[in-house]
Structure I
Amino acid sequence: MQPFFAPNMTKSETEELLRPWMDDLSGLGIDINPVYKEYSTFWEAWNASFPLEAIEKTHVASGSRLWPRTNWDNDTILNATYGAIKSSAVAGLTTIGFNQAPTWAAGGKQENAVNPAWRETICHMISSVNWPIYASTEEQMDVRRNFTFKHMQRWRDMSPGAGSYLSESDRLEPNFQWSFYGSYYPRLLEIKQKFDPKNVFWASTAVGSEFFQVESVDGLPNENGRLCKKTEPSLYVAEGPDWVRSEW
């Protein structure tokens, strides 16, 4: 793990918190030698842990899942969740996880477009797959479809009604309206149609994007082609448990 953040805790308190876990790992023959550092501000800790990086790869596709805390309710669902995650790791996919615990109580009911699934999340996890740089269109699409509809589908099946983080998401995400915006999507679409009735502004998987598609010249999911109206838009389908069906 890099890094493990312990907000509002001292170095000694963090060491004490993690000691039982470190002892368990040692008992399993897994020797960990963590490096503890203490910072006076969050910015200093963040700046030291996450150097500026460039995103410029053309042979990688990513997806993500906002795992709800209900997936940690009991051993049965927890083991099944880890089984789905492990299957992706065994298949050679990259997996990155961020542990957090936002709640409605802490954040309040704000008048914004934050995916309601976020308030029930205990782990934001990213998965990614890559292909050879000079792979053909068919080879690339085979990899992407396998990633979206096999590997990531396992994650969706294990967290029905949850969502995905839009900024680290799969462009081919099925029912993206629910995954990225949840129960807020109908209201967001209403606002979009009110202030942009001629659909001047468009972006892939943005609100209202389901009514258009790029006729890509190479057949790949990109902006390399003309933007045209769809004859059959992909409609919004509400999913999930009652907690995510909240009013605006």
Structure II
Amino acid sequence: MVPMSKSRMEADPLSHLRNAPPDRPFVVAQLGQSLDGRIATPTGASRYINGACALDHLHRLRAHVDAVVVGVGTVIADDPALTVRRVDGRNPARVFIDPNGRLPSDARCVTSDCADRYVIRTRPGPAMRSMEEILVDSVEGAIPPTAIVEALFLRGMRRLLIEGGARTISSFVAAGGVNRLHVLVAPLIIGSGMPGLSLPPIDGLDEAIRPTVEVHVFPDGDVLFDCDMKTPRSGSHDREA
């Protein structure tokens, strides 16, 4: 076991977000899961895998970004509020990835006017009150994450939080479009159900993503792995069996 330094435990997991350069996008993705990498049971139950400290951290993330991005499947399944009600701060804009016009008009995060709302589609869809539609071309049947980030950056949304669901987060990670990945691990084992990240298969471990990681242990037992996805971990290939 590699010891965790005191400085890493006391580091601020939001400092990288606050100090992000102003001239280009900065993307944070957040994923909450069990020890065995599950984000929901086979029936879809997911509230609450992580504890109160992890939820507070998520709300602090929201308070420090310009926009929170979710796929339409998350809106349909969870009906999230996407607010910062647990902390002080401004509610970020809400961005819904909805290529096929499935976004429910009565969802809480759609009807609430406490923040700007945008819907990303590949073609014009149902009009919704106070919702700006952003059209992005699809590539091989999917909307490229990099195109989403660019479209939002052009509208002044520089710091982005990719919050869900797992498929959306996985697509951003696979595309190399994430600066920091916050993985919140809860001390429980579900044993089956929906996995967290699902990325394209690799042949050998030399192809694995090896980010530089800061570790934060929360008082209620959850552990935050703050992964720098743009800086590979040094010395990761020097170990001998």
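Every number in this text was worked out from the coordinates using simple rules, so none of it is lab data. Since the model is a prediction, treat every value here as computed from it, not as a measurement. Cβ atoms are built from the backbone, for glycine too; each structure is taken alone.
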Figure out for me which of the structures I, II the number 24, 20, 14 belongs to, where semi-axes √(5λ) of the Cα gyration tensor in Å, for residues 18-137 alone was derived from the coordinates.
II
Compare FRET efficiency 1/(1 + (r/R0)^6) of positions 130 and 146 (r between Cβ atoms, R0 = 30 Å, to 0.05) across structures I, II and report the one with the greatest value.
I
If you rank structures I, II by mean count of other Cβ atoms within 10 Å over residues 26-33, which sits at the top with the largest value?
II
Parent structure of the calculated result -5500, given that helix-only ellipticity at 222 nm (-39500 (n - 2.57) for each DSSP H run of 4 or more, over all residues; to 500) is the read-out and I, II the choices
II
Note: percent of Cα pairs over 32 Å apart at 19, derived from one of structures I, II, originates from structure II
Using relative contact order in percent (Cα under 8 Å, 6 or more apart) for the comparison, can you identify which of I, II gives the largest number?
II
